[in-house]
Structure P
Amino acid sequence: MAYACPIRKKEYQREWYEKNKEKVLERNKKWSKENREIISEIKKKYREKNREKIAKRMKKYQKQYYQDNKERVDKRMKEYRENNKERTAKIYKEHNKKYHQENREKILERQTKSREDLSDSYLKHLLIDRTNLTYKDIPQGLIEAKREEIKIRRFIKRENQK
């Protein structure tokens, strides 16, 4: 039946679909099975064309999922890192290398500021350098003592330069 009125045509198509829903779904399912390569190619082109849109949508979804399942995700990630130490170490190393190459000036500025301000992390680094200690092993009192020692050395150096 050809309809001149697009509204009536749409109504007819909707009615026909409702009457033949199972047949249509079965036919679509069969076509999908027979044409997996075509579907795969269509999806691939869509992903390539809409990469940013998909990434934005996924990031929003992943962020919400993480907030809803924080403890479970953290536990799973910790277990993964423990079971795959070599692999994660390699990934972190590659990531850090790339980050350092891309942000060399930022890193140098941050290190300079940390050194000038005598930040806790800078002082801890000085204290554990060439030892078996870790950051967690250094008590706050020792950090404060090291800070005072460096201030005194800097003062003496400035006085000697005059």
Structure Q
Amino acid sequence: MFKPLEKDVCILAGPSSYDLAIKIAKALESIADLVPVDVHIFSDGETKIKITKDIRKKYCVIVQSTYPPTDSHLLQMLMMIKKCNDDNASGICSVIPYMAYARQDKAFLEGEVVSIGVVAKLLEAVGTQKISTAYKHYHILQLMFKMYLQFLP
């Protein structure tokens, strides 16, 4: 019996970039499936993420901007990446149109935290292998991140 080939790429639509994820999935429809992400925000502000399709052995592209509410969108993205890693995705790329904390690339005053360095470590810790972002001062980010960075015009 003929079995159609499965698509090897999943586009995960993060809550902050759902429309962009749809456009990317349509452009790649011959090789990619759109995977909606269920998000529930509890009354205390905590977020629960559920990926709605099987992503095992798929290359996962997570589309999630980190514009305000910055910390919530960042944590949601980290949760999606972690779940892809836990489910044995074959690879993980984060498409982050707006990279929060990118301008905090050095301590401008004594005692300040280099926030983008913390973000880089968090993204690495949950298993991100590649990042695509539109930040124009990408050369600064290259110093902070150990993973592959691709910069979108």
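Bear in mind that the values in this text are calculations on the coordinates, not laboratory data. Just so you know, these numbers come straight off a predicted model, no measurement behind them. Cβ atoms are built from the backbone, for glycine too; each structure is taken alone.
If you line up P, Q by FRET efficiency 1/(1 + (r/R0)^6) of positions 34 and 82 (r between Cβ atoms, R0 = 35 Å, to 0.05), the top spot, with the largest value, goes to Q. Could you tell me which structure in P, Q was used to calculate mean count of other Cβ atoms within 10 Å over residues 10-17 as 25.0? Source structure: Q.
Tell me which of P, Q gives 68, 39, 26 when you compute Cα extents along the principal axes in Å.
Numbers: P: 102, 39, 29; Q: 68, 39, 26.
The read-out comes from structure Q.
Assuming 0.00 is FRET efficiency 1/(1 + (r/R0)^6) of positions 18 and 130 (r between Cβ atoms, R0 = 35 Å, to 0.05) as calculated from a single structure, say which of P, Q it is. Corresponding structure: P. In this comparison of P, Q, the computed figure 7 for relative contact order in percent (Cα under 8 Å, 6 or more apart) is attributed to P.
For mean count of other Cβ atoms within 10 Å over residues 58-65, the calculated result is 25.0, so let me know which of P, Q that is. Only structure Q yields this read-out.
Have a look at P, Q and say which one yields -28000 for helix-only ellipticity at 222 nm (-39500 (n - 2.57) for each DSSP H run of 4 or more, over all residues; to 500), as calculated. Don't skip to the answer; put the middle values down first.
Numbers: P: -28000; Q: -9000.
Of the options listed, only P reproduces it.
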